[in-house]
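Read through the structures below before going on.
Every number here is computed from the coordinates shown, using simple stated rules; none is lab data. Note that the coordinates shown come from a computational prediction; the quantities given were computed from them, not determined experimentally. Cβ atoms are built from the backbone, for glycine too; each structure is taken alone.
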Structure 1
Amino acid sequence: MGSGGNKHNRSVTRRSFLKISGVVGGAAGLAPVLSAPFVSRALADNKSLSIVQWSHFVPAYDTWFDKFAKDWGDKNKIAVTVDHVPVQDVPARAAAEASAQSGHDLFGFNGAGGAHLYRKFFIDLADLVKETEKKYGQVTVIGKQLGYNADDGSWSAFPDFYINFPGMYQKSLWDEIGMKPDTWDNMRIGGAKLKAKGHPVGHSLGHSNDPSTIWRGLLWSYGASIQDDAGKKVVLNSKEAVEAAKFCAALYKEAMTPEVLSWNDASNNQYLASGVGSYILNPISAYRTIQQSNKKLADDIFVIEPPKGPAKQIMGAASDFYGIWKFAKNKEAALAFLKYYRDNWPEAFKASEGYNNPCFANLVPKPMPILANDPTSTPPTKLAILQDSDKWSAIPGYPGPATPATDEIYYAFILNDMMTKTATGAASAEDAVKAATQRCEAIFKKWARRT
């Protein structure tokens, strides 16, 4: 997913996630009860606002955000501090602040279920979301998955953006074999031909973010999913899931190489940048890096919608959102900043070089800056298909909400293991699916007892 080395590996071990969720479970009783919305008072009550969020994979975005936040603070006579932490450290930081009942005012997550995991600790942002919908159009499916609580209509967090995973392929190589990797079957068949020419397809089967995202896309494209649309029941054990696992095994054997078993999130980027890899699924940070290092190769790399499956065309996505702690020292300033940030969101989109994708229908009107016409790309319309990526993007939990249970399943790499065991022959597809289902059910039962 990232554009560089191991620092962009987003893996979180199952042990560390259980430790984090244990802290949250133990601290839940400490959450202050707000019987009414916080009392209105002077905006700059304590003259400060503290924000924490991940270190963006597009460094220029962090530079823009820090100045944007400082300028807002200067206008409002509020001292704004922004702390950036590596993305893999965000869950532990959130757990520590929730446990201590102390920390930053505004907490930026990059992940999936954090809003639901810390629901008892966040103020309700339903009014902010409703106001945003009136101004900028309906919230997207991903936005709703992120922060909405169906049982009472509250919003634990404000949806910021999602990160899409389009396909990227070397056009000249695929043109030579007269194919286009627009379906999973064409990717497998064409990938086998290109592997014979020294240019395999590259999808990780390791324990990191990219495979956790990509193999969910494959599963959904076959009509299978981990949970139902209500988020109450595990439905993984199905013939569709078995077929998806069998396909993964065929793709691995025919079109990939064993090195993908140990890849991290930088590996597929590097594989494409080397000129060896013929196709990857990844955010456009991979393409942006190649533009800087090898223009000739970048011109040959084309961006395509994710492959179609037997049931639908869909791909996993990553997500970003903000929560305001109930114990924050300056809740009003945090809320005021979110409104100002939202109203200037197109500038944030430009600063991310088109990497951040909006969670409200008309927040960035089409034609979108950069994506519709990117002068650095050949042709300039190369990224135009990404303007509609919300139609084929979903986050972990789909077709239901992102919850603490789906987050734990994600960080335990259960789906990755299911696909890898089938691909390497360590288990039959049927047995791998059954084993994964049992692991998911145990996690669902644990969280059901806690809520």
Structure 2
Amino acid sequence: MQFELTKDFIDEIINAIENANDDFLIEKLHSLHPVDIAEVMRIVNLPQAQYIYRLLGEELSSEVLVEIEEDIREKFLESLSAEEIAESLEKMYADDATDVIQDLPENIQEEVLEAIKDDEHSSEISMLLNFDEDSAGGIMDVDFISANWNWTVANALAKFREQVEEVDHVYTIYVVDAQKRLKGTLSLKRFLYASDETLIKDIFQKDPISVGVDEEAETVASKMEKYDLVVIPVVDASGKLLGRITIDDALDVIKEEAEKDYQMASGISEKVESSDSLFVISRARLPWLLIGMLGGILGAYVIGFFEGYITEHAVMASFIPLILAMGGNVGVQSSAIIVQSLANNTLNYDSITKKLLKELFVALFNGLICSAIALVFCWVTKSDFNLALTIGVSLVAVFTYAGLFGTFVPLILNKYNVDPALATGPFITTTNDVVGLLIYFLIGWALYF
């Protein structure tokens, strides 16, 4: 049965901690999945989380430590000694241990690595720490099953039995040469049907899809999604097999990128959680709020410049929200489509001009429909043909500008290696507000005078 975390359950846990009812806590917590225990530890305060952690036992505590959210884990690790951290890392796979140890200062990292008793495990973690955490090397698992292509089937079977002790999930068997260079993969069906004396080189599948160790993690996740892979091998520049990336790690990357893009599109400049301090949350939000305020000030100056004209034709002021809203919506829609195409690598870079032309026609088509409706509405309700024509023409112009601007900006940002998700946030809406007002009043001025 799936566990549901409730307030009553949390209250029971807190009450048991306060009364040192360890038997109750062990019974309750050990029946939960590590992810659920991590959720409990996120909700309670730090001393209570420490109390829970020390009741879990080495195996379970290491599994829980992997599942704790990074920002909370970082604070939690500060309360543990290097020896306590090392004991947990020894129970983890090298890639998970690397994720945990990266949250520590460099001097503490060295202490923890020295405290790990398994020298081979410690060296694997040290090796992974040399790679950027957002690269293929930073998220790969160094435990996998491989076969030398000169082995016989009988010899390979014996070797597999030795290797499988270190591997939790066997998705693919990789075939390598004497220099450990990746040559292909081994079909389990063909392996089982082959005779004992058959060489692996005679039954393996060539040219596997792989990624370079320095490739961006986001690129790796996109490749796995594109080819519908549950695991992908990682090689160095010489083709040597270094590790593998499994689907769960790829999903973590996709989730993190989606969260980052969503926050950026909302005008939040860095990753924040609701549990972060007031200063951290404000620091992430304030820059784009200031940019939005600057846009508002520029918009006010545009309105002020046409103040005399507005005084003479006050009815135009009542349609300012319409112009602002429609321009912002069109710009965000256009930029969102381009950003999504860039993220999925589905944009044809040879046809950017064609993309702009298509967006131009889409904007004109939508603008003509909306402007026709607005024109008729204004003419009927206000009995002012000049006003109706101003609204109609302005909407077509604003739709066209916003559509092209929303398409062009993310392409330019991406070209200069700036996250195009910026284009779906306040940057687009603020710019469109200012330019939309200018278009509106210039067209109104031209038609009335």
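When mean projected area of the Cα convex hull in nm², for residues 186-417 alone is worked out for each of 1, 2, structure 2 gives the greatest result. So Cα extents along the principal axes in Å, computed for just one structure, reads 68, 51, 36; which one of 1, 2 is that? The correct label is 1.
To test your reading of the models, identify which of 1, 2 gives -13000 for helix-only ellipticity at 222 nm (-39500 (n - 2.57) for each DSSP H run of 4 or more, over all residues; to 500) when calculated. Value -13000 for helix-only ellipticity at 222 nm (-39500 (n - 2.57) for each DSSP H run of 4 or more, over all residues; to 500) corresponds to 1 out of 1, 2. Which structure, out of 1, 2, was distance in nm of label points 7 Å out along Cα→Cβ at positions 234 and 426 calculated from, if the result is 3.7? This value belongs to structure 2.
Out of 1, 2, which one gives 10 for relative contact order in percent (Cα under 8 Å, 6 or more apart) as computed from the coordinates?
2
When FRET efficiency 1/(1 + (r/R0)^6) of positions 82 and 298 (r between Cβ atoms, R0 = 25 Å, to 0.05) is computed for each of 1, 2, the one that comes out at 0.20 is 1.
With mean count of other Cβ atoms within 10 Å over residues 162-169 computed over the structures 1, 2, the top value is the one for 1, the highest of the group.
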